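Just below sit the structures, each encoded as structure tokens.
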Structure I
Amino acid sequence: MTDVPLFASSLDPYQDRLAEALERVARDGRYILGPEVEAFEAEFAAYLGVRHCVGVANGTDALTIALRALGIGPGDDVVMPSFTFYATAEATLAMGARPVFCDIDPDTLCVTAETVRAALSPRTKAIVPVHLFGNVAPVPELREFGLPVLEDSAQAAGADLAGRKAGALGEAATFSFYPSKNLPCLGDGGAITTDDDGVAERARILRFHGSQDKSTFIEVGYNSRLDEMQAAALRILLPELDGWSERRRSAAATYERLGLGEHARLPHATDGARHVYHLYVVRAERLPLGRGYYRVPVHRQPAIAADVELPATEEAARTNYALPMGTDLTEEQIRQVVEACASGST
């Protein structure tokens, strides 16, 4: 088969508009927390259906600042999956809090109310479900525990559950706009979204060194701001997100129609969710192509080394393969991938 890229998306059709937007920012001369950031924050909040969006420098900072804005600190436990990118736990550790790892559903690869319940304790102060690979965790069920729920939505821009967007389901949510994400910027960028006025206000203070007015510092904060050029690019690309999501869903449907399910266990969306396939991750003992993600789950990373048994997590880590996915993936490319899997799957 010819080379089919794992991330089959390109911003080539938008280059002229992106260049115009970046030139506009350069000519305006305001590069930090200016009109582009303010406009993007309003537009992304409206898209999600929340009151507030706070732009920050990257997705990891979004998690860190959101946890602090929710009041998480030393001595607190935060329940989260281990089958995720390391930053989910890293941000918790930066607060002096303890990540407590729960297992996942073997079909959806997301946490469930049952797996979270098994990890709760009197010290638990928040739950961080991860909308993994573009699926959506069952946040409404998790909120019934009466604890703050912070959605890690880094891989799920555009996804929804029961008609509500990922990022509008919990007390707060975080996003990454890294270039490979479904809603990308041209470098690093992130955001915190919430309906809570207090959480949003504290996040804005924390992102700018703990200051409300640039001269009075009421907290020890961070230097973490979404810059004007990234915001300008995001404003160009946000209106494309729903169309891109439909193209990803169409590609997933084509994989199924062309028979990939005969050779691998296909992705399974949470009940009521519309998956956006940031990655198209299947399960098999062996495939001749594809990339394994999170082969060493977070709880087994050297910096963590948590003593916990998570059988579904271990199995998912061992058997997952990300196959090509993206807005530009053609049916012929998908056919080539399926044929390659048929020739060497077990």
Structure II
Amino acid sequence: MSLVLALETSCDETAAAVLEGTSRVLAGVVYSQIEEHAAYGGVVPEVASRSHLEALPSLLEETLTRSGKTLSEMDAFAATTGPGLAPALLVGANAGRGLAAGAGKPFLAINHIEGHLLSPFFGDPEIPPHVALVVSGGHTLLFDVTGFRDYKLLGRTLDDAAGEAFDKVAKLLGLGYPGGAAIERLAAQGDSNKIAFPRGMLESGDLDFSFSGMKTSVRYFLQKGFRPEDLPDICASFQEAVIEVLASKLTSAARKCGRSVATLSGGVSFNARLVERASELLAKHNIQLQVAKPALRTDNALMIAYVAALSLSFDKPMNTKTDISPNFDPLTFPN
């Protein structure tokens, strides 16, 4: 079984992991920069890049210590090369390439979205057919998956990502950053039927998403004036509007593609109400929902190592390019 050391620095988490085969975790370490970016109300690329540079050496040392392995024992090195923040991606990609060159071992460039996409099956040697919703602060993407490296993009957000919409609405409400968790906490105390916020593109007839108008509707509602005690109802109503669109389109996609399994991954899949509602809708059609384990829902290096391990085990071309690709390109995904 191959030993892979992987790095992830696409946004505001610095992460490293060592994986043996596709399932044996020897180490997985994540350093979060949330506190550093909270003061700015969002992620600042230059701050993220500097933090990655400062954290990576000690993080790498800790990862190797926990794994009980040395760099020379690795069979391959991997790093996220996109999509993400360009200055942040450069740190991990250059470090991974340098480590691979120094050890005389292969370097694998891994797509961040593919890491999230496959994370619900972490540890499995094969990827079964399913429909997948990747939903995070930067992306909302719906795929039909036939197997490893056989993906078809079904739909994507035409403007804001779902997680981005949560963060922007939280900022409007004065809840700080990150906003998704703050909205979910307050929503648990509110009435989701209190305010009829629109369900963007719910009846569009396709599998694309739009959340910008939903965010704007909250802003217009707030301009009429509200009381602090209204916050739970506002959060619950907005959250339910977003979740209804996500869960409904995931269910529609699974039915359209004839899949018996659907998955949720990415940071927004932490939202308990999203998991609950998606499970309800899918169950009506005998479709099973599979969600990534909590440690694999936010950015992490284990999912990057998993994709690298699958690449090594399958008879398919490996992506060894070292150039970063900050933007998601559906035409070349996952390479």
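Computed from the coordinates by the stated procedures, all read-outs in this text should not be read as laboratory data. Here the structure is a predicted model, which means the values were calculated and not measured. Cβ atoms are built from the backbone, for glycine too; each structure is taken alone.
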Across I, II, FRET efficiency 1/(1 + (r/R0)^6) of positions 196 and 308 (r between Cβ atoms, R0 = 41 Å, to 0.05) reaches its greatest value in structure I
When distance in nm of label points 7 Å out along Cα→Cβ at positions 244 and 324 is compared over structures I, II, which one is greatest?
II
Comparing FRET efficiency 1/(1 + (r/R0)^6) of positions 92 and 108 (r between Cβ atoms, R0 = 25 Å, to 0.05) across I, II, which is largest?
II
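Could you figure out which one of I, II the value -10000 for helix-only ellipticity at 222 nm (-39500 (n - 2.57) for each DSSP H run of 4 or more, over all residues; to 500) was computed from? Write down the numbers at each step before the final one.
Working: I: -10000; II: -13000.
Derived from the structure labelled I.
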